[in-house]
Every structure is written in structure tokens, then in C-alpha cells.
1. On distance in nm of label points 7 Å out along Cα→Cβ at positions 36 and 180, which of the structures labelled I, II is highest?
2. Which one of I, II has FRET efficiency 1/(1 + (r/R0)^6) of positions 28 and 164 (r between Cβ atoms, R0 = 35 Å, to 0.05), as calculated from the coordinates, equal to 0.95?
3. Identify the structure, out of I, II, from whose coordinates mean count of other Cβ atoms within 10 Å over residues 116-123 was calculated to give 17.2.
4. Matching task: 30, 22, 19 is the computed value of semi-axes √(5λ) of the Cα gyration tensor in Å. Pick the structure from I, II.
5. With distance in nm of label points 7 Å out along Cα→Cβ at positions 60 and 276 coming out at 2.6, pick the structure among I, II it was computed from.
6. State the single structure among I, II that was used to calculate helix-only ellipticity at 222 nm (-39500 (n - 2.57) for each DSSP H run of 4 or more, over all residues; to 500), giving -23500.
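Every number in this text was worked out from the coordinates using simple rules, so none of it is lab data. The structure presented is a predicted model; accordingly, all values stated were derived computationally and were not measured. Cβ atoms are built from the backbone, for glycine too; each structure is taken alone.
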Structure I
């Protein structure tokens, strides 16, 4: 039986030009080198962030709407927005890209199946290092890949992080996926990504998206988060704590309103130019209160 076909949207020409300009990329024919460059610049240009949740905004899974936000106001999003938009971009540029269910679990594995993370796969791009031509692609994880890696068992280092990709054990439940990515760095919060080879449509993530953006148990709801990957490490903002992870980790607490908004803009590209003073003040007060609640714990 053939696999179901899930259609990805084509990015309209004007929006495509704006998207490529925003991430400082060009529309060139598909190749391993071009995919690698697109992945790298996308990670460096757009932040994995949850400011929208703390502003009380409702964002759906439409990748074209996410691209419009990227290009018009510099906003990012979490995995569904970043990987969903990247999938639409790759599809528009001629790549054989598919969307897959994943999870970001602890060492014990997912407790509720896959779906709280989205990953991508690109096919038909073989080279000497990856003769099967399939690539694991993920621009939606704050502490994740800078570049795509071959979808094959192996060890991959993208400084300062080491990755190990393995197949799931033979006795693993099929609903928990058939791939295991291990992230190895002493200061990364994410240690594992589990994902499945079967392609799915965007609608399959709707229940998880609603829970992650609304439930009080969601980390995205309880604390404002922002991450951005670059060629030497990761910047992160968790509440008021700004950190930089390379080989070592440095951090500081931004307890002044001006310093906090400056970090959002200068480090993560989140200028909030689409928010008025009342919204910005409410965001600061909410983040400050969450930090004060968290700090004693």
C-alpha cells in the first residue's frame, strides 16, 4: 500500500521573496549544499520563542501566516511555525520534503506518544556521505541542529553540540516512532528527540498545538522562552535569565525592563514592533511575576 500524500502549500512569489530576503538566502535549485545553507541561515535568522503566548495572541498552524509574521515583524514561533514554514519554503523551491511527528521527551521517552514536536525529512539528495539521499531536518528546536544530518545511524557534531542518531529498538512501540536523536551537551536542556518516518499533515498537530499554547502544565505557557542557534552556540532567554551556551555556559538575570526588551530585540530579533506600550508593559509585568514565583523554587 502506498503512503498517503500530504500537500504542502506553495509560498506566493512576493511572500517567497520577502522570506528569502529575511533569512538572507537565495532561490537556487535543490542540492545538499543549498539545503545546508538554507537550514543554517534559517536557524540564525529566526528565534524559537513563545512571546506570542504571553501576549495573549492566538496563532494557528498556517505556515503562510507564520511566514508573514517572520517578514513583517521579525516574530518567530515554536516548532510548528518554524518547521511548518520551512517545509513550505523547501516545497516551493522544489525539494522532496515531508512533515513528521516527533516528541521531545526525557530519558524515559514520551509519556503521551508523539506530536509535541514537528520534524521534517528531505529525500532525493544523495552525496558521498549520505548515499540514500534522505536528510533529517529540524529548524524548530531551540537547542537543535544548525544543519541537516543524514537520516542514517551515526554520530554528528555541530559545535558545540554532539548528536547521535539511532533506530528505535526492535521492541519499541510503533506509536513512539522509529528514530531516536540524542543531544549531548552538559548545558542543553533538551536531551532527546524521538520521531517517526511516516509523513503526516499539519492537522495532525492541532491537539498538541492547542495544549502546548494553552495548558498551565506547558513550559511555553508557564515561562516566556526564546532561543536562537548560531555557528558557535545558543542564546537563550528563560523568563528574565539570559544565557549563552558554547563549550561553557554564561548567564545573567535581566531585572531592568529596558535591558530585558533590549535583549529580546538585539539577541533574538524580537522587536515587538507590532505591540503597543500597554501590551509591552503587560508582557514585562507577567514575565517579572513568573520569575519571582520561579526564583524561590
Structure II
């Protein structure tokens, strides 16, 4: 039997380690950091090159910080994740990525993200620091507090918006903040519902806080924040010209489609996966973005 050369084995191990790390960074979930770019879009500065570059830099830094937080959370939850049919395949839970490797990567990414954020803009850096501390507290035990666990996730989205607003020197409207909170609550409660349905009797073993949730309660919360999100967004568009109100049609269909996916397709565990996997939902979100670009930047030129 031929012996594999040591250099070949080392290269294979390096490829395996880097591939597992890339998966553990959850690049699919970087879509959440698009909230950093929302102030750039809505403030009308999308044609200002310097602000576009600055905002894209902020988006990149939040992706780095998010990945550091994901690594930390997966480290803390690795034993519980082994009881989840999907999360058991994650690199840390499955052993493809060692605890030491993940820990070092998390610290390096967090350090790079925070230093870069503070260098980019002080106020943006403060939002990034609060975001990091929020995720740290979440990973260390706040995720076990019923309702508070989802509120903390919503706060993370708000900090993304506030950070993005700091980069373009714009004050986000109260309606945008409210819509961000409500939308993230909708997604957060939907995720908890998905976990209860998928895990069944094993739900509590995977996540302690699920013992304090029930399908009935979560369905009520989802319905409440769904309605509030639509109304809040409609109120926001009324104050922004005569045409933005029509974008509510995209929001209505998109949220109802996601609700359909939750109840009839067993989705809701990861919003990013649903966004890319479900063509009607993807087209709806892209259609909304194109409509808003037309209304804010092109309609006046017509």
C-alpha cells in the first residue's frame, strides 16, 4: 500500500480545516447585514461614491463581527446542537472544526471587526461594540430567557441600522426603527416555532428556552408582530411621497408567503435559506428593492 506523502496529508488537512471554518462562518447569513445598507438607500445617498464605499465597508465589518459571534455561539451550544438534526452537521458540533480552532478564529474576527469599525467611524464603532456585547450576553445565557431571547435578536438588527445611519450621517426615522424591530421579531418567533415543530420532544434538550414556549403562544406572537409590521411599514410609506404606498403590496405578499412557508413547507428555521431557496419570496424582495430604487432615485428624473 502506498504511503501518502506528509506534504499531501498536511495540504489535505489544511483544506479540510479551512473548508469547515468557511462553513462555520455562515456566509449565507451575511444577508442579515444588508440592514447596514438600509440608511444609505433610504437617505438618497446611493449616488454618493464615498458614502457607498463607506457603507459597504461597514457591511463587510458587520459580516466579520457576525461570523465571530456565530463561532462563539456554536462553541457554547455544540453539545445541544448535536441533538438537532440539522445543526448536528455544523463543523463545530460534528467535530470537523476543533474547539481551539473555532475559539481562536472567533477572537481574531471579533478583534478585526471592532478595530476596523472604530477606525471607519467612531459612532459606527460604538454600534459594532454594542452588537458584539449583545451577542456575547446572548451566548452566555440570555438566550435562555423567554421573549428576551428574541428581543435581543431584534436589537441586533436595530444596531445594524443605527450603525449604517452613522456612516451616512443620517438619522433613521422612528418608523424604520419600528419596522426593523417588528420584522426581526417576526423572524425570531418564526424560528422558535420551527425548532419546536422539528425537534418535538427533544426541543428542550436542544434549547432550554423552548420549554417556556408553545406553538399556540408563538402563533399568537407571530400574528401580532406580522400585523404590526405591515401597519408600521404602511404608515412609513404614507409620509414619503405618493407612490411608496404601493410598495406595501410587495411587503404584504412577502410576509404572507413566508407565513405560508412556515405552516405548509416546514420552513422558518433560517430566513436566509428561505430567501434564496423560495423563488417567489426571492422575486418579491428583489422586486421591492427595485421599486424603492425607482421611487427614490429615478422617478424624479423621468
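1. Values: I: 2.9; II: 1.3.
When distance in nm of label points 7 Å out along Cα→Cβ at positions 36 and 180 is computed for each of I, II, structure I gives the biggest number.
2. Details: I: 0.65; II: 0.95.
Matching structure: II.
3. Working: I: 23.8; II: 17.2.
So the calculation was done on II.
4. Working: I: 30, 22, 19; II: 34, 26, 18.
This value belongs to structure I.
5. Details: I: 2.6; II: 2.0.
This figure was derived from I.
6. Values: I: -9500; II: -23500.
Source structure: II.
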